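Quick heads-up: structures coming right below.
Values in this text are rule-based calculations from the coordinates and carry no lab data. Remember, predicted model here, so these are calculated numbers, not experimental data. Cβ atoms are built from the backbone, for glycine too; each structure is taken alone.
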Structure I
Amino acid sequence: MKIAIGQINPEVGDFSGNLEKISEAITEGKRARADLLVFPEHALIGYPPRDLLLRRGFVEAAGAAFQEVVRKSMTIPIVIGHIAGTSTTVGNQNDLFHWQPYALQNAAFLLGYGKILGFQAKKHLPSFDVFEEERYFYPPEEMEILEFEGLRLGLSVGEDFWYADGPFADQGRAGVDLLINVSASPFFRGKAKLRYALGKGWASKTNAPLVYANLVGAQDDLVFDGRSFAVRPDGQFLMACPGFVEGVFVTDLAAPPVPPPLEDGFDEIYQALILGIRDYCWKNGVKKAVVGVSGGVDSAVVAALAVAALGPTNVLAAFLPGPYTAAISKDGAKTVAENLGIELLEISIVPAFETLRRTLSGAINVAGLVEENLQARIRGVILMALANATGGIVLCPGNKAEIAMGYNTLYGDTVGAIAPIGDLLKDEVYALARLINEKAGRPIIPEEVLTRPPSAELRPNQRDEDDLPPYALLDLCLRALFEENAAYSELVKKFGEKLTTEVLRRLYRSEYKRRQLPIVLKVTPKAFGLGWRFPITHGFSG
């Protein structure tokens, strides 16, 4: 049997656009003479639709579009992830806060001959980290085996792939000839390796080949890397689709194996961030991005990512010197802009800063933190004005260490639509900067930017590490905290009581800032944003 995977990049709620992508994939699948075309989870409606599923018209519109897909199965059989629903009401119709027009399931459908031949709903509904499916869906009561062209198919959706007691296990016991999982599995570094291992394990346990179809593209803060695949029962790969790109990929279940996919290393972070910026802009009808370049490594990396995502003519760099800006900062900003081939505007904040300082000095003491934050907020106003003037968005250059410690100014350097490197600690920002240079084959980000001590330049001779623990230690502590969920006692053992107490104190007290930050593109298992649900007000200190 020849299997095609339509690894497509849908937009949530764009039924006509997504249907066009599905139609194009059907044309390619037919051209390749595929016997079955497999699309990912929510390929027609996009993932995650979130509370659009509670809108009365959304489900009806999705159903109408789905009937078009069903009709197109006259020419090629299709497996696709979609919602299954009835007109059963959930909750009290008089309660406007809980009423839903449909009882919904998240399902994988088998379509053929212009009909729905069957479906399997998702059993395990993820409601952790960035997921909230129990809010919208209910699980199935039974497991299905579907007959197709003399084969027994076991379908499953997303999260069921990750559970030992999911439909795969039941389908394996019942005896299947082919397993198919349709997924919308968000990216984080190293996740593809986990999927490959699980896929090989299921194929071996059930003694059946497995096809795994995953979405590609970005939706708000989530990036989907694709990397769909097919494996034989002996663990060898029949197909390993590339990451971060759309396409229709074909294999034959009787074909000889192909080489296993290679480890991507840090390059996958680079690709994910570019896709995240590009899709946010394209799907929201935005063509341009504004980046405040300071002469430091964070803004240089963000500018380089923006150019890779949107092209140099669609990126505007702004250098906004203040009273404490060093000459080396101007040189660094100018060199980065020249190396990237982007326009650089220089606008001094000094006149506005002096005016505001005079205005406020009669009422308050402007020295210290007030003076520092004034500078950052003036820069934020200018960047947003430039975005308004160009019809673009501002990209926030904050990194994860700064965001964790609240080492940023609300309504200042935190302005923007996206924080592309907000899920990267400082050591990872430097690694990404060097990768950018390596990929270009020349120093896009000059060595003097990479080696100078980081500074916000909001007071004379300021250095980040005057206000923060050294990044070399801070990154390690935050990594243990976020990725290992290390307890206070474990952190103290590794980093000492003084550092641990200071890190936790600053992390907790700056939560109110994170609630008002731009969305952070998720590239690690635990990112700030939807998956970080921490109270602003609490009395816990450990």
Structure II
Amino acid sequence: MQLSSRSRLASRAPLGALLAAASVLAVAGPLSVATAASASPDACAALEATTRQPDPVLGGGITVSTGVDGNVFPAGTPASLSVSPGSAAAGQSLRVTVVNDARRQVSSSAITLPTDGSSSTVSLPSNPGWFKVNVQRLSGSSVVGAACVWYGVAPAGSSLDPASLPAGTDWGGPAPLRDVALHAQMKLPVVREGINLPAFVANPVGDPGLASAAFLAAKAKLFFVVQVGQGGPTETAAVAHGTWGALVQKIVAANPAVPYWEAWNEPNTSQFFTGTAADYVKKVLAPFAAAVHKANPHARVVGGSALSDDVEWWQDFAKAGGFKYVDVIGVHPYTWGWGAPETEGMLDVLTSVKSLAAKYGAGKKPIFDTESGWPSAWQGVAASIWTQADFVARKAVIEHALGVWSGEFLLEGGWQDWPVIDQVRGVKPAGMTLTYASTLLNGRKFLGWWATGVSGTRAARFGPRVGDKNGVTAVWSLGASVRVPLKCSASGHDAYGAPVSAKGSAVVSGSPTFLTGASGGAAGCLVGKPSKT
């Protein structure tokens, strides 16, 4: 849907320079050092607003920070907040209130700021999950400033640890090597990068950053994809003049470490391509595939890559012979209006593409989700940090069930509220749910869907992985929270990795619950029967 992160960096370079200071601040935690104070009693509400606005600040020269990259504490690490009071705030106090991902207050504490300006530490909840910390500066009983910190604690078994990532943060997305390392930590198998075509034409040499990222991806057993073409003047002119294939061949030959090449971005949209699906197959995909295979017989072609639920375009693509030119089918299964994956297009397009591929002899070709996601704030629609968290977790479950290899539009950055780790504010709830769902399902075979007997719920069953006797059943609601009956005592984890247990019935919400048990094929404790959906 959007420009690829690496291509977008070039177009947003001036903004990236302006945000250099913000990126430094984000390493320690997304909190502000400012002289102007905000008297807002709930600074965290501003960070969840649907329109971008200045973050509230404590003022008084005070800084508060988690001290860890991305505000993510690795599994088993005690969480804490470091407070450095300024001289202007001597004698004042701070009230620290922590709310968890269930939107419940889990702790509250108060500290008196040292008069000598020395730093102090506040212990924070360290159980797995996502938390927001509302810090209020008090003068007597009056709130004279406030700020908010987001942080996450990785669950046991998770490798999420931004502090151990290579350098390369940027507003528009991380550098390729860092991006691959972050995908590996989050257990997301598909990593897509872009290439600057005008720069390559001016200096047709290989990109060492892509080479390093490709080698790391291979080591981590990830699929490393580089997209070429998205409607810019260089590629558009090459297609028009019949030199597109020659250009692609030079790019692939110069970058032999790259294993997967994606032919154009979202050719079903006028923003990126002018023409029909047949035009795309004939003028872009066919010469692209020939050029890739000629330059590197070991490389694979990713194609299609249409935006959202456009079944008619995919039908025309199939009729034009598109499936025969690709080694991998690319999809960008965004939803309409940033709605739910099950009802607003994502599930429909994935099942449609799988059906068409089977009909046209490409049923065994893998499907890569090279770009999709949800924003955490978007004016005029029901987007929030909570819907983003719920939907990315459900997407991970659905794609794993359908045999689609998952990717994500933007894992880390700050552009249009798409990332799951905000470059300035730190990890968002979606960063924790996406990591947990992908990590938990990694290496598990899909066993089938399950009808719980409760309207508006979905349940997907997965078998044990190697070395683990327990299967997993993911269950969630498409609407409000409901009770799902159980035939035995159940245990498992919520979407953030925190332990859950239930007897008789379990409360199920839009955030998936993962129940574990040796009988994955029978859906463990869930009442009901096998289902087709």
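Just a few scattered comments:
- Origin of the derived value -8000 (helix-only ellipticity at 222 nm (-39500 (n - 2.57) for each DSSP H run of 4 or more, over all residues; to 500); candidates I, II): II
- Of the structures I, II, the one that 1.00 was derived from, the read-out being FRET efficiency 1/(1 + (r/R0)^6) of positions 119 and 183 (r between Cβ atoms, R0 = 35 Å, to 0.05): I
- Computed 8.3 for distance in nm of label points 7 Å out along Cα→Cβ at positions 207 and 367 - originating structure among I, II: I
- Taking volume of the Cα convex hull per residue in Å³ as the measure, the highest value among I, II is held by I.
- Value 23.9, calculated as mean count of other Cβ atoms within 10 Å over residues 103-110, assigned to which of I, II: I
- Comparison of I, II - label where FRET efficiency 1/(1 + (r/R0)^6) of positions 415 and 487 (r between Cβ atoms, R0 = 30 Å, to 0.05) is highest: I
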